[in-house]
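Just below sit the structures, each encoded as structure tokens.
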Structure I
Amino acid sequence: MVQAAQFDTFTLERTFAVPLERVFRAFSDPRQKQRWFAEGAQHEIERFDMQFEVGGRELARYRFKPGTPFAGVALESDGYFLDIVPQQRIVTAATMAMAERRFSASLHTFEFFSDGPNATRLVFTHQAMFGEGADGPAVRQAGWRQLLDQLDAALAAG
């Protein structure tokens, strides 16, 4: 019997102590985004490609390291940029797959607001469908919180 799809929407807000242009660049520059979004201690990056334009693709493929719960297994995020308003908004759609089996599809909306010359408020809305064997809403939200922590650290480091 096939498991029914599960749907979830959540919004996270974060303020970064840097100008809006720096935060937006962390999303739009492929090298900067790879550092905070793709790199991690639990996996090796096999591929990270990003074409930052409407209709452009963002593909990230990882392989979990030995000693992790999914050691040796590949995880892939495959997405497209649907809308870009410089310094204001980025909208992407993406699927995730593990061991080449797709388990979720999501829409990500990032909104950027200047809170003065040296502060930026980011409002992130995540809308998703989780299929059979998916990580689920709680794990996905925790993952995005961790990614935003990594972004904050990358921005603080310069």
Structure II
Amino acid sequence: MPRFQAGFTLVELMVTIAVAAILLTVGVPSLKSLYDGYRGSSSISQIQQTLAFARNQAVSYGRPVWVCAAGDITSSTKSCGSDWKKGIWVYFTEDSKIEVIKVVDAFNSNDNVKGGSYEFRADGMGADASKSVTFIYCPNNESTASRSAVVSPSGMVREGPDNQTCN
């Protein structure tokens, strides 16, 4: 009596691999844009939470608190930077020294972040009654998946319009 062996033939295996390759070719680009959108949303959410934290600290401690781009730290001094991709500092001043109370680590190196320093007064309002600041996060430096957050002169943090440019 003949015995049958279970398994795949070489032709079946090659067809399966070809179908899988076609599906991956079609699916991977859409997954990349999905990932970029998620990264933009989560990063702008982190920025909003940091701004809300800074405002709460100003009110809680009854002193001005600043938000700026992470800068240089030496043994004796700290100074804010200008590249928001390197992260964010929340700080207050004590005896003419910067006391950093929160640090947000650097963002993805392929992304771009645009923002401006902001000062919260002790009452939670912005120090400049005419100044609102917009933070924009652009994954892969593209405006199509960008997200933004706006801090109003009253110190309120809210979502801003999407798809803005970071340049």
Structure III
Amino acid sequence: MGVLTIRRAKLEDAAALSQIANGLSHFYMADAQLPVPTWLQQSFTEEGYRQRLAEPAFIHDVAVIDGHVAGFIATRNNDYLYNLFVAQAYHGQGIAKRLWQHVLQRWQQQAVQPATVSLRSSLFAVPVYSRFGFVKVGQVGEHEGVAFQPMALALKQSLTEERL
């Protein structure tokens, strides 16, 4: 693996984000043989990513290796982990962990760290989120063949409250 850098995503990254998300679509489905539902396909289009990149509620950061986007993380409203995807060729190299640590550091620096972060994990990614400290907060859900596990992570409020 080359040198990994993390930076804020740009509108020009939308095609790469779409490509990564679509390349992992078989991991979201309860049955990999099922077609990806239209609503999810639309969410993962280049235009879908352009729209979210332009929305203030969403913050996207990308992991870049040798000039190529290898993965990305997107948060919504600083308390919901919307996407955390790493291209399959880069799985198992610590990129997801680095992206998550980047978000935690940004929240700490900006003093916007939420009390709790929630997400809907693909069943494939539950072990990754568990290693980050997330816990299951309900039953596995399914919508049109897309299986997900609700998860949450309680974070410390602030450095000030830690001292009390």
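Every read-out reported here was derived from the displayed coordinates using simple, explicitly stated rules and does not represent laboratory data. Not measured: the values here are computed from a predicted model.
The table below gives the values:
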read-out	value
Given -11500 for helix-only ellipticity at 222 nm (-39500 (n - 2.57) for each DSSP H run of 4 or more, over all residues; to 500), calculated: source structure among I, II, III	II
Ranking I, II, III by relative contact order in percent (Cα under 8 Å, 6 or more apart), the structure that comes out highest	I
